[in-house]
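Quick note: the coordinates plus some simple rules give every number you see, no bench work behind them. All values derive from a computational prediction rather than experimental measurement. Cβ atoms are built from the backbone, for glycine too; each structure is taken alone.
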Structure I
Amino acid sequence: MSLIDNLDHARRLARAIVSDVALYNREKVEEGIKNDNIFELLADELEEGRQHFLSRVDPELAPLKIFDLAIVDVLIKRAGKIESPIW
């Protein structure tokens, strides 16, 4: 399997991985947003997702923080409807 070297494809992959993390960990996402500790609660899942992402993309794309941006766009922004003191 060849590595993804297209920026748009890498973004889609990152978003898909983070979407899966959110989907399979809905309770942790809700609890983490409510208690402002989402990154601690999902540390293992996000790290596993990050490693999977990095294994699939060209290393030249790694410094672009594509996976981190996907976390914000997919996990945090979508959780905006959850009641929390952080917003």
Structure II
Amino acid sequence: MPNIKSAKKRVKVNLKKNAENRMVKSQINTVVRKYKTAVAEKDLEKASQLLKEVVSVLDSAVSKNVIHKNCASRKQARLYKLLEAAK
């Protein structure tokens, strides 16, 4: 347990940021899971709508520095490829 005031504050800030980052990552996983199930069910219209949502969520995660831009780009490319394969 930290004794110094600034160290105590860092612990509080880190816990809050960690919770926010976990929330964003969980949101990414949820949207991607919905998208993949739509592709698996061959519901291409719904999948194309969900793909826009996935891209939006990934881009917002990049802007919040939760994930790296290359990671988001790689995920997006794989998801686009998945939709093209389903077509």
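Taking relative contact order in percent (Cα under 8 Å, 6 or more apart) from the coordinates of each of I, II, which one would give 46?
Numbers: I: 46; II: 28.
This figure was derived from I.
Could you tell me which structure in I, II was used to calculate helix-only ellipticity at 222 nm (-39500 (n - 2.57) for each DSSP H run of 4 or more, over all residues; to 500) as -30000? The correct label is II.
So if we calculate distance in nm of label points 7 Å out along Cα→Cβ at positions 34 and 66 for every structure here (I, II), which label has the highest result? Don't skip to the answer; put the middle values down first.
Numbers: I: 3.5; II: 1.4.
By distance in nm of label points 7 Å out along Cα→Cβ at positions 34 and 66, the leading structure of I, II is I.
When distance in nm of label points 7 Å out along Cα→Cβ at positions 10 and 26 is computed for each of I, II, which one produces 3.3? Of the options listed, only I reproduces it.
For the structures shown (I, II), distance in nm of label points 7 Å out along Cα→Cβ at positions 2 and 74 is largest in II.
Of structures I, II, the largest value of mean count of other Cβ atoms within 10 Å over residues 18-25 belongs to I.
Highest-scoring entry among I, II, by mean projected area of the Cα convex hull in nm², is II.
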